[in-house]
1. Among the shown structures 1, 2, from which was the value 14 of relative contact order in percent (Cα under 8 Å, 6 or more apart) calculated?
2. Hey, distance in nm of label points 7 Å out along Cα→Cβ at positions 519 and 551 derived from one of 1, 2 reads 2.7; which structure?
3. 13.5 is what came out when mean count of other Cβ atoms within 10 Å over residues 135-142 was calculated for one structure; which of 1, 2 is it?
4. Taking Kirkwood radius over Cα pairs in Å from the coordinates of each of 1, 2, which one would give 30.1?
5. helix-only ellipticity at 222 nm (-39500 (n - 2.57) for each DSSP H run of 4 or more, over all residues; to 500) was computed and gave -20500; which structure, 1, 2, did it come from?
6. For structures 1, 2, calculate Cα Rg over 2.2 N^0.38 Å, for residues 303-462 alone and state which one comes out highest.
7. Where does the value 20.8 come from, among 1, 2, when mean count of other Cβ atoms within 10 Å over residues 31-38 is the thing being computed?
Structure 1
């Protein structure tokens, strides 16, 4: 591996997620990793150190958890990369998989929850419906809820088996829904999982409320939640036994989320996120006091409390690949394979947009004084953000000589509800205007070459790339649009139900009810103005930014004689196989060398 380029070594260095364990069998853990070359689910016996690969699918598998008793591993498997699939189960120490529930339709995963003698899953179907199914004592699954608006089981769906969905005694089920407003401001409903009857509902559709973790004590119906009723995300505890709602008072300036409880429910594990970096705290419920948990500066993507009260978390920063650490500084489990070469550090970047508001983001600088070519690398979502994290793709562009800037434009999460809601009703303009302002800020730096400017991004970042190239053709030397929206009207018709729900929220309706909004916000509308060469990377089975609408945009460029290239790959919205990741990165680097003068060969 020593002869391999540095950028490729970063891509090929394996990664893993924080292990998930059942509270009743904490030595039986499950984690996702790409150490085999494709993301798969693995089991890990914490006591003995034994680990083995559970799933083995060429598309890749990232979502899995341990069963409540630890005897089985559950994982979501899709066949083509379009994200439709089903939950499977396999014995922790056995082989061969079978469906978790028999007879359920193939669809999109909207959550799983496990309790004593009960299991629940939520599925979105191809007809645009959302449904929740429950099995009692291993019996046939029964539908308990259905909606034409978005509906899902609460929690982090990668490992939500026993934290946010079902209460510890299995008598209450937390559902997230958009029936009071839209997907951007989901409400929280507590139901009887055996009947589907509503026990309580919180939220009015103008702000978000999300369940994060039930108390681990049997019969204790306190539920940790996060909400943004007053703009910034704040943690609260909802006691379903009494109806009492208690906000956790905090003077912390950023978003505060309750991730887990201590085993006796005496304290909550809090994560504070501010300007793309994280801290961990223990919140004592009785005294309402907080104490810091030691963790290195950077990003903490997940954290959880072990039965002995120790805290495990997944940490990363721009220099270091993600590691699993505990609160004593040890590494309870390491990823197998070659170490990851260090990256260049992320530096805070702040600039004013055209409204005089401060936009925060990151700059990663190459070696040397410059002037360097500049890349504005735009994140997807749109309700996501760039954090201080190890990012092999960014480091590859820095190796090639680019100064890479990553703006968290209006519409990004992490800066309050008003910031993320600013995009609604002005798609492709509010966000694009902030990105454009970022470029103008960069062009004032002496180490930036104004004649070599690249706009790039994936998913929503690919969409913004195409909007920038069409709306501001004179600003850019080249563009790279990964899995983008190119024809917004056709994208709505072809995409998954949850993405349609997102677009209805952003646009105020459908292409039939809001045709001018979709036309105005579609890159296809501005394709005839594109001047810079652009590379489109498109997944043939992508259900988020489908292949048909992306190729329709490429066809329009071809009709207009615009310089462009298209790279097609066989799976969906991003690749889960390392070889394909490397192949795509090589295509992008070769393209940039061919259209941007002076880009380094690496």
Structure 2
């Protein structure tokens, strides 16, 4: 999935900052938890910083001969007590701060999922399912790590650096400056490599999205792959993607492998300088042995922030990259306008008025629909026409899956743009050609929109969809599990279960967009007759390539090249429209043969 991120210096920094601002509300929401967690972290740091002072006094007492067994036991007991307190406070901050990172991950995932449900078909046509799945898993995991251990390590490093430097400067300012001499090199190296970390991690995340999408499509198309014996080809393509993913990770690892050892090298150079110059100061009597031991202890405490700098930088760059990718999705808006003061939907939609309706898909030069005008009243409306005539586009506009210009679609006297989108859609039931069924029981699939439906209601709609007898032929009847995407059912059975699901919702408008294409013509005849009686005083629109089952429709539309070229009842169209007559006679002769 392609997600554009600006590559210019300060623009990228601004983008990263805006992405970080995205999660500020979550920090406010969990501020008490974070405050207690960071207070626990400060307590750990304070206790750790006091231990070298205790060791200094113990060593100085030994050096000057003032130590006793009792005093040494007291020093030792104090250190053990402080270590015990450190363990308790460390457990506290891990539970609170790392727990916050898990809440952050959960809340972001819920936000992302809820937002995806508001987006339109155009968005999902441009973005792959695998890419979106990678965002919800891999990218959120990177944010969780940055918001957990990354945040802790950063705060710990800042506090320990400031405190350790203060204690070191208190012991000997000059020696502290000597210890800090190699630091500018590390800062420069970190700045240079951070940009590469960001860029390489972005490539790794995008490659992971590609692999996720490839696996998803392969598993969803397994029957087709086996039918065309494409197992070897798919394996080779997967191996190619895997090798690219490894190469991208290796490039990332090279940068990480440069930054982490560099941090350790700088820390060891600082230690070498302190051993040399600090040792001389001790020999000269400028500082005591206890001061020297304490100084080295503080330097070791400073070594962790230096070593962690590369790791924390890596975590934050990963988190920032993932935040930018997720922000890109969260900033996407539906093409549908939300009315400021939505009009109420009529309890009974008496008619649908289509007025000069035109539509053109993004990126296409030719319009899919051209100035269509018609009046749809309760009853059965059949729509016929050759492939690409605009039938499905018209159905999608009626179902509010695509936006319509103001004044072109009027439901019950009210412009659809003045109604709440979800309220309009909740008034319409749609059965597309490629129906969706879930890996659950037949009953659960039929009752998806009406989970409280009774057995009698379920059986009634199943009979109307001409599927009840076949369901009862299964050993477990309505309790039969149909497998992922309904693999245990035929195409016609899946379509009829989807039709039963729509009929159960009893919505005032039902659209069947070639949703009976996998059913034989006799069964389609039977279903359309049943729907006619089932949908009394309601609007039912049926799109079909087969004209004979629609012969009894109350009204028929003939579409061609995005326009309505004829309208009327079956007998009228046979007399007046040569296109309709030719297709009907051709299909009838084929059925007879």
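1. 2
2. Computing distance in nm of label points 7 Å out along Cα→Cβ at positions 519 and 551 on every structure in 1, 2 gives 2.7 only for 1.
3. Values: 1: 13.5; 2: 19.8.
Source structure for this number: 1.
4. 2
5. Answer for the origin of the read-out: 2.
6. 2
7. Working: 1: 20.8; 2: 15.1.
Label of the originating structure: 1.
FYI, it's all coordinate maths here, none of it is from the lab. All of these numbers come straight from a predicted model, not from anything done at the bench. Cβ atoms are built from the backbone, for glycine too; each structure is taken alone.
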